[in-house]
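Below, each structure is written out as structure tokens.
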Structure P
Amino acid sequence: MIGIKEARARCVILGPMKKTQEWPVEVEVRRTGDMLPGDLCLPEGARGLVIFAHGSGSSRLSPRNRMVAEALCSAGLATLLFDLLTPREAADRRNVFDIPLLAERVTDAIAWARHDPDVSSLPLGLFGASTGAAAALVAAAAEPEAVGAVVSRGGRPDLADGALGAVRAPTLLIVGGNDFGVIELNEAAFARLRCPKRLEIVPGATHLFEEPGALEEVVRLATDWFLRHLSAERGDQAAPRAR
């Protein structure tokens, strides 16, 4: 079994009469059978699904990723936030920098999405932060037919290394203007990408985008990128309704 969805769902309203449902899910690690907890948000008439890959030392509860996910859901995109590591794995600090392992978990989440009846028909994007951005890019290179767009927030795309040239999905790299060192790493990775791409530097922002208005700019850029490229991926296909 690829994943198990709990029957309980919480219905909320986003904006004028826009319904969405949220419920916990479990993503199966295909290699070991372990289950990773996640949270799925499905708005009515969803135009795509964005899977989040959190950064080192974080989890699906990352407040910055959850803020971005809430905004994407308000814009009509389903979102999945899940833990990339089991508690036992997370206790070993080496695992949070193990990009092949993290990328494998992102591909497990892609497999879960392709088998879940509520989201299987939706075009799929990946959003990665810090080391999660490298994992998302490696997964996008491994699953070129499945991934329609990638966004990196304050990421380390350089850690995707040899996978960069194999990424086909349109990729947006977002970096803080005061995130010195990481800017240069993103510029070097950007030069190696062969897909449709864009590098956005947010003035005055540091690595965590904690400055006033910085994360809101990330939200604006990411929302525009996913809506543009996932809508193109979907074409005229009708999106399923939340239920």
Structure Q
Amino acid sequence: MSRYFSPVLYVLLMLVGCMAFISIAGVRIGLFEPSTGFSMVRQSVFASLVLSLCAIVSLFICRKESNIVSQRFFILVLTVSLVYSTMWIVFYIKKSELPNINDVTTDLSAPPVYMNVGFTRKSSENPVGYDYSFIELQKKYYSELKPVFSNKDQQVIHLEVMKLISERNWEVVSNYIQGGVVEATARTPIFGFRDDVVIRLSEMGNGDIRIDMRSSSRVGNGDYGVNADRVLSFMKDLSARLTASPMPNMASIR
């Protein structure tokens, strides 16, 4: 029986692998939208679970055969399919604990406003206006999102902001130096979902500059914490650069 099961399992394994590859590669090269690729991954996980079941059944039916090669192949198929499906299932379970929110900001009272991003979004995508019903959710789950304050010149801060955006390979949508506003579009690493970012520099009464940031998803009701992680990482790096002491000029020391 193993000689009949082996080719079937091989073909099924290849189909699951191709589906997983196409779901990600197709999005990255622009063949279809990220939501389509995400849906294909879900289907590949279900298919992988079915494949695992088929491998278990094959092992059970052919357990009395002396074909060691086929049995090892069944175990290989079972291992690969279980590892792949378990990886995604664990990911979904961990992320399911996060709130259903797709827009976060460091300023909950007056979130930075998108100026040009609205022209880049499709009518079927999420609106650019901030949903104030997210405030309590953000306070509960992402209370660590805070603005950054600096006593450096606004143009210096603006330059550091642009450097960080460039290092992250975000696409700049607008750059208003005098107004202290920068808009950019980031893409998630695997599926390439487009999320929009706006960074605002505001002068305080004491002369310090307050830096606020907002990040929101174009599609979906939830973001699995991606926007919060993006804001937290960016603001942490920006704060480190603004507080870092400049390297001394060795020529002047001599």
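Computed from the coordinates by the stated procedures, all read-outs in this text should not be read as laboratory data. Remember, it's a predicted structure, so these values are computed and weren't measured experimentally. Cβ atoms are built from the backbone, for glycine too; each structure is taken alone.
Things worth noting here:
- Comparison of P, Q by FRET efficiency 1/(1 + (r/R0)^6) of positions 20 and 212 (r between Cβ atoms, R0 = 41 Å, to 0.05) - largest value held by: P
- When distance in nm of label points 7 Å out along Cα→Cβ at positions 108 and 204 is computed for each of P, Q, the largest belongs to: P
- If FRET efficiency 1/(1 + (r/R0)^6) of positions 28 and 116 (r between Cβ atoms, R0 = 25 Å, to 0.05) is computed and equals 0.50, the structure in P, Q: Q
- Identity of the structure behind 14.4 (criterion: mean count of other Cβ atoms within 10 Å over residues 124-131, calculated), options P, Q: Q
- Label whose coordinates, when helix-only ellipticity at 222 nm (-39500 (n - 2.57) for each DSSP H run of 4 or more, over all residues; to 500) is calculated, return -10000 (choices P, Q): P
- Here the criterion is Rg/Rh (Cα atoms, Kirkwood Rh), and among P, Q the highest value is seen for Q.
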